[in-house]
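Bear in mind that the values in this text are calculations on the coordinates, not laboratory data. Computed from a prediction, not measured in an experiment: that's the story for all the values here. Cβ atoms are built from the backbone, for glycine too; each structure is taken alone.
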Structure 1
Amino acid sequence: MPTDAALAEALAAPFLPLARRIIAEATVVDDRILKIDHFLNHRIEPALMHALGEALAERLAAFTPDLVLTAEASGIAPALMTALALGVPLVYAKKYAPDVAAPALSRLVPSPTKGGQTRLVIAARYLPAGARVALVDDFLANGRTAVALAELVAEAGATLVVAAFVVEKCFQHGRAGLDALGIPVATLAQVERLEAGRVIVRGL
């Protein structure tokens, strides 16, 4: 078995085709906002998304998940491709207005892009007790959605064995919440910082 340090390094090794595209093509706004929606989460390139799913699945396979979990909407594409590569079902948390009555499994999460709050909802029958769950999403930023999903998994009596993200914005420290829960984190590209309109990717 690899050491914790070796495992963390393997889970965070940059996926070069993605990292290079981020560096070459990303739009940076005010050295705060990273936009790669032209290929990741608005306009989607199926061949690239398939490759991202395969790369994530390679990192997650050792955790033997029974299902992949994400939140709508932008997490669905990478999560679906990852689930396909792993040969397991995908479940996604639906988003509702915060005043919608809470079903068995729900959490209120602040929206960093739209403001206000969103309710994440999962039907309990799709998150069975005892299941081994892999969380997959497009971005890890402040980590609030990821932690909320981790709480829902625990409430269901399932186990979140790993959390995986296409891009981690390290400067927003979202990993801390998952680290506190003891959940391993896998990424394909770690953005260290945005500087003078450029994207600095860790490991490149």
Structure 2
Amino acid sequence: MTESLALAEHIKKRINLTDAEVNEFLSCFKLMKVRKRQFIIQPGFIAHHKNYVVKGAFRAYVVDDTGQDHTIQVSIEDWWISDYNSYLYQKPATMFVEALEDSIILQIHYNDEAWLKQEHHNFETFFRIMAERSMAHMQRRIITNLTKNAEERYKEFEVQYPEIVQRIPQYALASYLGMTTEYLSRLRNRRTKKS
């Protein structure tokens, strides 16, 4: 299955595994095809899966009391997405996770991840590395949001993730960067005129 090859390569970049270990790891994942605008996680339901994006794009967001949504995470190929608080503690989710494009994901169930980590030190190492990288990314994002203005945040994101800037809808990008869609549109228009 070619979808599994992407995840196998993803794993091998981070830890050394035998072919048998890779196959055992991959056997815990289930393929899921997701249509654009389909939710894979919704508030009130427990997020039983962590999702590796093989193809497509997703966003995780919350909705405040005024009905305004706030994008917490975006994810494209070779990235992971879930409501991690719900997943780790097996409590009801607070976020929506929605496909922004027709997508293909590989899902691992919470119990299967726990089993892998218990059975093999290498697998525990892999999930620890992924958690550490995620934590470092979230910390950088918080610092950026606290220390840079909206235009600086956009420029930095555009340099780091040019493919995402082109692929995800403007409303999702604006929400992720903490600005209105109108302001992001003005920023992009100004930058287009300069070039």
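Taking 17.8, 57 as the value of Rg and Dmax of the Cα atoms in Å derived from one of the structures shown (1, 2), identify that structure. Label of the source structure: 2. Tell me which structure, out of 1, 2, gives 5.0 once distance in nm of label points 7 Å out along Cα→Cβ at positions 21 and 149 is calculated. Source structure for this number: 2. Once distance in nm of label points 7 Å out along Cα→Cβ at positions 13 and 117 is computed for every structure in 1, 2, the highest value turns out to be that of 1.
Computing helix-only ellipticity at 222 nm (-39500 (n - 2.57) for each DSSP H run of 4 or more, over all residues; to 500) gives -16000 for which of 1, 2? It would help to have the intermediate numbers written out before the result.
Values: 1: -9000; 2: -16000.
Among 1, 2, the structure yielding -16000 for helix-only ellipticity at 222 nm (-39500 (n - 2.57) for each DSSP H run of 4 or more, over all residues; to 500) is 2.
Where is distance in nm of label points 7 Å out along Cα→Cβ at positions 93 and 109 largest, in which of 1, 2? The partial results should precede the final answer.
Numbers: 1: 0.4; 2: 1.7.
Max of distance in nm of label points 7 Å out along Cα→Cβ at positions 93 and 109: 2.
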